[in-house]
Each structure stands twice: as C-alpha cells, then as structure tokens.
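> Pasting the structures in now, so scroll down.
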Structure 1
Amino acid sequence: MKNLDMRGQPCPIPVVKAKEALALDNAVVVLVDNIVAVQNLEKMAKGTGCTFSYTEEGENYTVNIVKTAGKPDDAPQNPPSEVSSAGAASSGNKGPLVLISSDSMGRGAEDLGRLLIKGFIFSLTQINPPPEALIFLNGGAKLTTEGANTVPDLKALEEKGVGIYTCGTCANYYKLTDSLAVGSIVDMMNIVNRLAKASYVITI
C-alpha cells in the first residue's frame with residue numbers, strides 16, 4: 001500500500017499521483033488538507049472501480065482507495081487527455097503554444113493565483129500531445145527561476161521535448177537572468193515568430 005502526503009498540493013496533483021500509485025499497487029492512502037481534494041479523489045476512485053473511504057482529523061483528511069477485484073483498473077480517461085485529444089484533432093496532433101504572462105492565475109487572492117498556476121503547469125505535464133512550447137513573459141518569468149515551485153514540472157515538460165522560453169527583456173527587468181533554472185532566454189522576435197507559427201495559442 002502506497003502512502004501519499006498531498007497536503008498543500010493543488011488540483012489535480014493528488015488525483016494524478018493517486019492514479020499513478022494505483023497503477024503499481026492495489027491500494028493507496030492519500031493525506032490531503034481540504035474537502036475538495038477528498039471529493040475529487042472520490043470521483044476518481046468510483047470512476048475506476050475502486051472502493052473509497054476517508055477519515056477527518058482536524059484540518060486533514062486521510063483517504064483510502066482500494067482496487068476492487070473484477071473491475072477495471074482505470075475505466076475512464078483522464079479529463080485533461082480528453083481535452084487534449086479534441087485540440088489535437090483540430091491541430092494535426094500538435095499541442096498548443098502556451099503563453100504565460102504572470103506568476104499567478106486569475107484575479108483576486110494572489111496566494112490562490114499562485115496555487116492555481118502551479119496546478120495549471122502540472123496539468124500540462126499530463127496532456128497528450130504535450131504543448132509545443134511554453135513562453136513566459138513579464139511576471140511569468142519568475143516561474144522559470146531557481147526556487148520557483150513550478151520548475152520541477154517545467155523540467156518534466158522539457159524532458160518531453162517541450163520548449164521552455166523566457167522573455168529576455170522580462171528576465172532582465174526583474175533581475176532574473178542569472179537565476180534561470182529551466183529552459184532558455186529568448187528575445188521578442190523569437191517569441192513573435194513562435195506565436196505566428198503556432199497551430200493555436202493558450203494565453204494565461
């Protein structure tokens with residue numbers, strides 16, 4: 001039985017990691033710190049023919065997921081893959097170019113925005129086909145530098161052949177040039193050329 005501590009991890013990381021654990025074992029215990037994560041794990045468990053239970057301990061929740069004999073390991077496909085398949089059908093099986101212009105996602109609480117952008121970039125590692133490239137502008141440049149919690153996922157994308165590019169003017173403005181941790185620094189002409197040639201662009 002695999003034990004996962006997913007406290008503090010944004011959606012969909014707890015679900016994805018639980019599914020990965022279940023591919024190798026018959027049961028997984030997941031520790032999370034919010035009821036939404038519990039609900040998402042429950043949906044995954046029931047959708048893949050597993051039994052589900054949880055206990056609440058203060059601010060934490062311990063979720064138990066066990067495979068049920070005679071039922072499929074993973075009946076439905078991961079939602080991100082379904083979305084990417086639709087996009088692939090309209091773009092010749094080529095992933096999107098993703099333009100990220102901030103170190104947070106959405107408007108409102110900045111801490112929430114940073115949690116969301118972390119979850120968004122992790123989700124990009126799960127889609128098929130993967131993105132063609134990620135381009136980071138303005139405050140988004142901070143996501144490719146040393147100490148950013150997005151760097152491990154960006155490195156995982158880079159290993160899949162995804163280009164990771166940070167605007168040079170932006171890196172220089174924020175004094176981040178020497179702390180780049182993944183990808184490469186490019187100029188605006190390079191960025192414009194990539195945008196012009198992309199099958200489709202997702203802007204965050």
Structure 2
Amino acid sequence: MFTGIIKAKGTIKAMEQRGGDVRLCVRSDGLPWSDYELGESIAVNGVCLTAVELYEDGFDTDVSVETLDVTALGGLDIGSSVNLEPAISLGERLGGHLVSGHVDCTGKVMSRTTDARSIRLSIEIPKEYARYVARKGSVCVDGVSLTVNEVSGNLFELNIIPHTAEVTVVDDYAPGTVVNIEVDLLARYLERLLDKDGDGISLEFLKAHGYA
C-alpha cells in the first residue's frame with residue numbers, strides 16, 4: 001500500500017526490452033535506496049512495481065506487457081522524470097489517502113491554467129470511471145494523492161499548489177499529457193455494497209439508518 005505522498009523524483013536511465021517485457025532502470029538521489037531490499041514494492045508514477053536490483057542511486061524494475069498496456073508507463077522515454085514512493089510501513093503517517101498502486105485507467109490532461117500561485121488542471125478519464133470521482137474526494141494521478149475541485153461529466157479539475165508542483169512531475173504536465181489514474185478505493189467498495197443485484201447494503205438501508 002501507498003499514500004500518494006511522493007517521496008522523490010527519479011529519471012529513467014534505460015529501458016531494456018526483455019522477452020516482451022521492459023526493464024526500467026530508475027535513478028534518483030532522493031532516497032537511500034541501498035537501505036531497501038530486493039522485492040520491495042515501489043510506486044513509479046503510481047504503478048506498483050517490484051525492485052529487482054538496488055543501487056546507491058536507484059533501482060531496476062521489470063514491467064509486464066499487461067502493465068504497459070493499461071498504464072502510461074509505455075509512453076516513458078529515456079530521460080523521463082517519474083514520481084517515486086516506496087510502500088508504506090506500519091506506523092507511518094498517512095498524509096494522503098490509501099493507494100494500492102493498481103492503476104484503473106489512464107487520463108489525458110485537457111487544459112492547464114494558472115490560478116494565483118497554483119496550477120489548475122482539467123483531466124479527462126474514460127466515462128466508466130468517472131462515477132468514482134467526486135467533488136472534494138480523492139484521486140491518485142501518477143501516484144500523487146490529490147483533492148478533486150470540480151467534476152463535469154468525465155472531466156475533473158485539480159488545483160496544484162506550488163509545493164506539489166515542485167516535488168512531483170505534475171509541473172511537467174501540458175495539454176495532451178497521458179497520466180495514470182487510480183480512483184478512491186472507498187468508492188469502489190461502496191459501489192459493491194450498493195450493488196442492487198447483490199446482497200450488499202441498499203440505499204434504502206443507508207437512508208433508514210441515517211447515512212444518506
């Protein structure tokens with residue numbers, strides 16, 4: 001599990017084709033990588049990957065064909081900057097929201113404007129995932145835990161404060177940028193509980209008990 005609070009930025013130093021998969025060589029001086037262990041989970045732009053080699057200045061990880069197909073990692077190039085977050089430890093602060101590192105879909109940045117010192121982004125996602133995004137709710141974009149400002153159809157808006165822009169790759173976004181999206185886990189489970197075709201909790205049940 002992750003929190004969506006980025007711990008470091010990294011750079012893709014190599015992308016090696018290996019039997020259809022790709023080995024990413026990520027380098028970053030932001031964390032003591034040699035203190036971690038082989039097999040540790042590290043979120044790269046919000047995608048949970050496994051460290052297969054560790055170095056003083058980074059790590060290598062293998063990306064499967066399936067992951068390349070359903071995330072934006074396949075669009076990375078040598079020299080691309082990425083957001084990095086190692087998996088959380090028990091007792092660690094949860095500064096963002098619980099994130100699994102299992103990307104639901106990709107989205108596209110439709111607009112970028114300035115709003116005082118902040119950046120306002122509008123992102124489009126597939127219609128079937130828009131139901132999980134709510135105003136003032138949480139969404140994970142390239143591994144960054146963010147609060148949704150507005151929702152309109154399958155578009156949602158974000159306000160990026162200067163600190164977030166500085167310590168993540170969000171400052172590199174421009175219209176057309178493809179990003180990894182993970183919706184809020186709670187929205188997923190709530191939908192399942194409210195599934196009228198299953199045995200879950202109904203909307204009528206929630207109303208009767210004062211929850212809706």
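> Could you tell me which structure in 1, 2 was used to calculate helix-only ellipticity at 222 nm (-39500 (n - 2.57) for each DSSP H run of 4 or more, over all residues; to 500) as -11000?
Answer for the origin of the read-out: 1.
> Comparing 1, 2, where is distance in nm of label points 7 Å out along Cα→Cβ at positions 12 and 60 highest?
By distance in nm of label points 7 Å out along Cα→Cβ at positions 12 and 60, the leading structure of 1, 2 is 1.
> Rank structures 1, 2 by mean projected area of the Cα convex hull in nm², for residues 108-147 alone and report only the one at the top, that is, the highest.
Structure 1 comes out on top.
> For mean projected area of the Cα convex hull in nm², the calculated result is 12.6, so let me know which of 1, 2 that is.
Among 1, 2, the structure yielding 12.6 for mean projected area of the Cα convex hull in nm² is 1.
> For which of 1, 2 does mean count of other Cβ atoms within 10 Å over residues 28-35, calculated from the coordinates, equal 18.9?
Clearly, the read-out refers to 1.
> May I pose another question? Comparing relative contact order in percent (Cα under 8 Å, 6 or more apart) across 1, 2, which is largest?
When relative contact order in percent (Cα under 8 Å, 6 or more apart) is calculated for 1, 2, structure 2 comes out on top.
A short reminder: the numbers here are calculations on the coordinates, not readings from a lab. The structure presented is a predicted model; accordingly, all values stated were derived computationally and were not measured. Cβ atoms are built from the backbone, for glycine too; each structure is taken alone.
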